[in-house]
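Values quoted throughout were computed directly from the atomic coordinates according to the rules given, and no laboratory measurement underlies them. Since the structure is predicted, the reported quantities are computational estimates derived from the model, not experimental observations. Cβ atoms are built from the backbone, for glycine too; each structure is taken alone.
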Structure 1
Amino acid sequence: MTERTVMAVGVPPAQLAPRLRDAITRLNRRVRQTRPVGDLTMTQLSALTSIELAGALTPRELADAERVQPPTMTRTVAKLEEQGLVRRSPHPTDGRQVLLTATDAGREVFARFERARNTWLAERLAELTDAEQDTLAQAAEIIQKVARA
């Protein structure tokens, strides 16, 4: 056993929590930075991702999902609309609302973004040993379990 492995065995949850959170945060930040070169900002990509994953959102729901104020999201959505990546359509049950959906071009930008992130991560994973990859596969299942709790 290596020193790192010995340190990890029997780590109390209160000590594991900040280590795990830090590792997940750093990995997430690095993956988010990996994107095709383009005109979209991280804020715009994040909003487009939220819309694509949800299928359709009201501007308020999008602002809430992105944890920003509605006026900030209004500017972001306007930029996405200008680029033909998002469209507004009438809300089916509330005439005062609109729904935001990704256009075909928006879905393609999202798909390119996803491919770039997955490619970057796959390349990093390929540098690991088979045992490390197996450990991460198990960890991914456990993290999903924790996320559902």
Structure 2
Amino acid sequence: MNRFQVVPAAYVLLVEPARGGSADRVLLSLRRNTGYMDEHWSFGAAGHVEAGESVLAAAVREAREELGVELSTSDLEPLTVMHRTAGTGDPVGERVDFFFAAHTWTGRPERCEPHKAAALGWFALDDLPTGVVPHEREVLERLRTGNVPAVTVVGF
């Protein structure tokens, strides 16, 4: 019997606190040359969980690899787990995404993978750019309204 399979991924959103009545600001990355949602904005760091790696370790690794910042697992605030499907039945379209926010980190965020990211930008949650990856926009909009469920389901 073939078992249902999913691809796990970790997403890290660096968050700067609101100042002077403005909304929190978040760091987004403009995707380029990735083969998926290129020219769309996405969480600053994200990637697949590797074999034998915890999702927390994956989040810390992705933040280091993609943004050049150091996090500890205690810096990660769970936002939501998103179970989503492309509806094809192909395992590559079956995903479980773990979304985290980080309010503290060491280092200055920079574009460490310029072959995959055209730009980084800080955006107020109440003034997000157009062209955000749709399932990530859903998390950002829920974060903006303070209504982030523990589990989000998309495509079922």
In terms of relative contact order in percent (Cα under 8 Å, 6 or more apart), which of structures 1, 2 is highest?
2
Which entry (1, 2) yields the derived value -5000 for helix-only ellipticity at 222 nm (-39500 (n - 2.57) for each DSSP H run of 4 or more, over all residues; to 500):
2
Entry that produces 3.2 once distance in nm of label points 7 Å out along Cα→Cβ at positions 41 and 73 is calculated, selected from 1, 2
2
State the single structure among 1, 2 that was used to calculate P(r) over Cα pairs in 10 Å bins from 0, in percent, for residues 9-48 alone, giving 25, 34, 22, 15, 4.
1
Given a value of 63, 32, 23 for Cα extents along the principal axes in Å, point me to the structure among 1, 2 it was derived from.
1
Comparing 1, 2 on distance in nm of label points 7 Å out along Cα→Cβ at positions 105 and 137, the highest sits with 1
